[in-house]
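Chemist: The structures come next, written out as structure tokens.
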Structure P
Amino acid sequence: MRIGELAARTGVSVRSLRYYEEQGLLTSLRSPSGHRRYLESQAERIVFIQRLFSAGLSSRTIVDLLPCVESPSADTSEAALERMRQERDRLDRHIEDLIRTRAVLDELIAANRAHRSQLARA
């Protein structure tokens, strides 16, 4: 199927599909005229890639996880699990940073309110 058909079928933009191909997440065949052609199975792959993106994973991380799908084994499964754990730990650190940042912002908001209160009394 052509790229437009794959995009319509999966709900993913043509631009995103080209990006997936550039990142090594997706492969296509080329027609003699140079048009991308995709196998039917690529639609399922796109849905899977979308799930991984929605989990906050980067394209680089997704590339690391794909061997588990492409050639499942105990080793690739363990490597994928470890990579997902690393990503979860990264997200946990990011959440902690955001919580600290929000606390600082809360302090600034409180200081601003106190200052506005003083201005209103003056």
Structure Q
Amino acid sequence: MSLPVILVVEDEPILRMAAVDMVEAAGFDTLEAANAAQALDILERRIDIHLVFTDIDMPPGLDGLALASLIRDRWPPVHVIVTSGHTTPPQGSLPRGMIFFPKPYQEQDVVAAMQSLAA
């Protein structure tokens, strides 16, 4: 049986590498994108993505909240976890079923959410 696939979307290379390491250490297969456009391209080509873990603040183009809304509309089975060190989504602004973690987040909390959503 294949491992659940998680797409990490983060524009800061060091933070993206750390997130990928966290996801792989938790036992998931990982894909990565540096922005929402790359993430959408990957989602259009892959049918095996279970979850997207995305930063909110990603210039240029779509931010993580817009990406989360597009995912909910185009790929309803794909779960989304959003994170940010600068922006806190207003209460009720996240699409239903999506989770927000402020940075710096506790890795064990994010991993537990990933395990729950990808099960």
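Chemist: Given a value of 17 for relative contact order in percent (Cα under 8 Å, 6 or more apart), point me to the structure among P, Q it was derived from. Intermediate values should be presented prior to the final figure.
Modeler: Working: P: 17; Q: 23.
Only one of P, Q returns 17 for relative contact order in percent (Cα under 8 Å, 6 or more apart), namely P.
Chemist: Here distance in nm of label points 7 Å out along Cα→Cβ at positions 16 and 40 has been calculated and equals 2.3, so which of P, Q was it run on?
Modeler: Computing distance in nm of label points 7 Å out along Cα→Cβ at positions 16 and 40 on every structure in P, Q gives 2.3 only for P.
Chemist: Let me ask something additional. Of the structures labelled P, Q, which one yields -25500 when helix-only ellipticity at 222 nm (-39500 (n - 2.57) for each DSSP H run of 4 or more, over all residues; to 500) is computed from its coordinates? Write down the numbers at each step before the final one.
Modeler: Working: P: -25500; Q: -12000.
Derived from the structure labelled P.
Chemist: Same structure again: Please state which of the structures P, Q yields 0.50 when FRET efficiency 1/(1 + (r/R0)^6) of positions 32 and 72 (r between Cβ atoms, R0 = 35 Å, to 0.05) is computed from it.
Modeler: P
Chemist: I would also like to ask the following. I have 26, 23, 7 for Cα extents along the principal axes in Å, for residues 8-47 alone, calculated from one of the structures P, Q. Which structure is it? Working shown, then result.
Modeler: Values: P: 28, 20, 16; Q: 26, 23, 7.
For Cα extents along the principal axes in Å, for residues 8-47 alone, the value 26, 23, 7 is produced by structure Q.
Chemist: Please compute volume of the Cα convex hull per residue in Å³ for structures P, Q and give me the label with the greatest value.
Modeler: Top value of volume of the Cα convex hull per residue in Å³ goes to structure P.
Every number in this text was worked out from the coordinates using simple rules, so none of it is lab data. Please read these numbers as outputs of a predicted model, since none were measured by experiment. Cβ atoms are built from the backbone, for glycine too; each structure is taken alone.
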